[in-house]
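Here, each number is a calculation from the coordinates, and none is a lab measurement. Please read these numbers as outputs of a predicted model, since none were measured by experiment. Cβ atoms are built from the backbone, for glycine too; each structure is taken alone.
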Structure P
Amino acid sequence: MAGIYQAVYRRASSLICRLHSTYVRKMRYLNELKEDDSLCRQALTSGTFYLFHSLSPFLQKVEEKYLVPQLSAAETKRILEKLKETEHWIEKSVLIGCSDEHVPHFALDLGALEKSVVESELRGSFTDLRKALFVVDEKDSPLLASAQSLLRWHDSHQYCSKTGQPTQKNLSGSKRVCEASGITYYPQTSPVVITLVSDGSRCLLARQPLFPPGMYSALSGFCDMGENVEETVRREVAEEVGLEVESVRYSASQHWPFPSSSLMIACHALVRAQQAEIRMDSLELEEARWFGLEEVVEGLKRNPVSSKQDSSLPWFPPKQAIAHQLICEWVKQQSSQPV
């Protein structure tokens, strides 16, 4: 029996090493593409492209599913030539990742072209990213979010903040350089805490005015300069709902493209049940209230994109959002009921 266990262990170890090596090779290849313009230029002729128009991703509806097409470099070039857009399209592309087989992925915004003409040629539609994240496959969401954030950053950082002179993008889009000052600018992301508050038997969910009808989510807010995560959680909960947090527990993190590029740091926060009276900040929130376990479980079952959905019934962010994960974790803590 010992020999069998050793053989199984060796196979498992070999698989782990292969997976690790695949990841390391992939990351090093991406880093080379970011730093070497000549290598990146070669990759642009063999990679795949995700298309955007004014920061809205291109989707195709096939039956009841929404797909995110990956166009080959040759197909992208053919379409752009047909639309009389051949100037500098390679320089406008940004590197957003690659496959395990080292096929690079790029994003390209076609905002300079007539939207309806491009949609007709491509046989699909450019969809607002907030709506797209509700309907695309979960594996596509992170790539679309990263692509839009990077495209937005380049669009809003075309000039040096010190000299006012134009900045130049390197070919991969990993940085911009001001030749006048020598300053190099890199894409940045803003830390945001998103917190599910609980008093032990209930969880607190809230609505902002910009939310779709009926949607409730966890509290969120940007980290202030000099704050750590725990301090931000306590301050945001105090500011928005007037409650004092006793303890904070980290859950996970997620990149989120709104409002520009955010790192969502998800936490659970516990408050005393005896001091759980909500005093809401009406400038930040439209509504905030406590939810019991049964109501949360029912809310998780509702389909937010269904045209038959009653907007008066509460529902929660989709699986792609980390707020959904926080809510599911809370439910699992409260009961053994599957979510």
Structure Q
Amino acid sequence: MQEFKSTEHQHVRYNPLKDEWVLVSPHRCLRPWSGQTEAEPEEQPPDPMNPLLPGATRSSGQRNPQYTSTYVFPNDFPALLERVPEPPPSEHPLFRSSAAKGTCRVMCFHPDSTMTIPLMTVDEILAVINEWINQLTELGRKYTWVQIFENKGAIMGCSNPHPHCQIWASSYLPNEPRVKERCQKEYYIKFKRPMLVDYVQQELINKDRIVIQNTEWVALVPYWAVWPYETMVLPVNGKPQRLTDLNDNQKRDLADIMKKLNIKYDNLFKCSFPYSMGFHGAPTGPSKTASDSPHWLLHAIYLPPLLRSATVKKFMVGYEMLAQSQRDLTPEQAAQKLRECDDVHYKNKK
């Protein structure tokens, strides 16, 4: 009987954060690719009519101020509104609906449209983090969930290359955090420790999936990663439940590790690496306090689609949509490839 090798033989891995499994099929990396490829990313010259530029007039007729750092404004086409009629009570358990209220905002990271996180300075990224905290503080007083997320790149549906993110606050707990809330609470009740605190400790011992680390944070490819180069950014000191819990050192080191991780991403395929990313922390709302969710640990998630090159992406179709998630490259192999990427951005090399 052959000895099992994780880099050669298929197996399934369990994700305790979401109570689900992912199929790992590393032998598929050997197959030649003859499927869909994307157009080679091109450097686009700055658009003088970009509606996110300082002083520009947006489609709503609102004019942006001459901002020099971050700038937040209400989304001109929001998915959630604060004042809407509520649906009537459901008359059958198979046809349930409920109220959904909230607000959506857009946040520009920088006035320069050619900037991205890996090209910004640590101080500029720190300004972004501080504004995220301001937004979470304000919206978290009223809303149950405040989702900060960035879609980067046209391949991820981003229609404007200007560096920006979105902030959606909702009166309900969305599906992803709702599952994480349940799984982390069950683990805490059983083991009396936060799941992700235990997880970080084990990853720091193992080291195989760590991409980069500084004093306060570690960026790693999770054991249960679905996307080829998916990463999590987790604190290594303390147990912050939300962005609002971070001290000055944690904030600056978060800016530092975000910059370094994104440099490695860009250097992997020599392109502005696309992804969706966001933060998950303890739920918010008027009844929440700073220590009411000891089972939670704040973390960021990066979900990039690229698989083999800047033009070949991972598709979530067929088996993934009808059965369960599947990946080819093992998380350990992905972490190694990212670790080996240069720490100096390819655009800044002489």
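Just checking, which of P, Q has the largest value of relative contact order in percent (Cα under 8 Å, 6 or more apart)? Show your work: numbers first, answer last.
Values: P: 14; Q: 22.
That would be structure Q.
To which of P, Q does the computed value 0.85 (FRET efficiency 1/(1 + (r/R0)^6) of positions 62 and 118 (r between Cβ atoms, R0 = 25 Å, to 0.05)) belong? Show your work: numbers first, answer last.
Working: P: 0.85; Q: 0.25.
It traces back to P.
If mean count of other Cβ atoms within 10 Å over residues 254-261 computes to 22.4, which of P, Q did it come from?
Working: P: 17.4; Q: 22.4.
Only structure Q yields this read-out.
Given that P(r) over Cα pairs in 10 Å bins from 0, in percent, for residues 206-301 alone, derived from a single structure, equals 15, 45, 31, 9, 1, which label among P, Q identifies that structure?
On the way: P: 14, 43, 39, 4; Q: 15, 45, 31, 9, 1.
So the calculation was done on Q.
Output the label of whichever structure in P, Q has the greatest value of Kirkwood radius over Cα pairs in Å. Don't skip to the answer; put the middle values down first.
Working: P: 22.8; Q: 21.7.
Result for Kirkwood radius over Cα pairs in Å over P, Q: largest is P.
Consider the structures P, Q: one of them gives -7500 for helix-only ellipticity at 222 nm (-39500 (n - 2.57) for each DSSP H run of 4 or more, over all residues; to 500) as calculated from the coordinates. Say which.
Working: P: -11000; Q: -7500.
Answer by label: Q.
For FRET efficiency 1/(1 + (r/R0)^6) of positions 78 and 214 (r between Cβ atoms, R0 = 41 Å, to 0.05), find whichever of P, Q sits highest and give me its label. Don't skip to the answer; put the middle values down first.
Details: P: 0.40; Q: 0.70.
Of structures P, Q, the maximum of FRET efficiency 1/(1 + (r/R0)^6) of positions 78 and 214 (r between Cβ atoms, R0 = 41 Å, to 0.05) occurs in Q.
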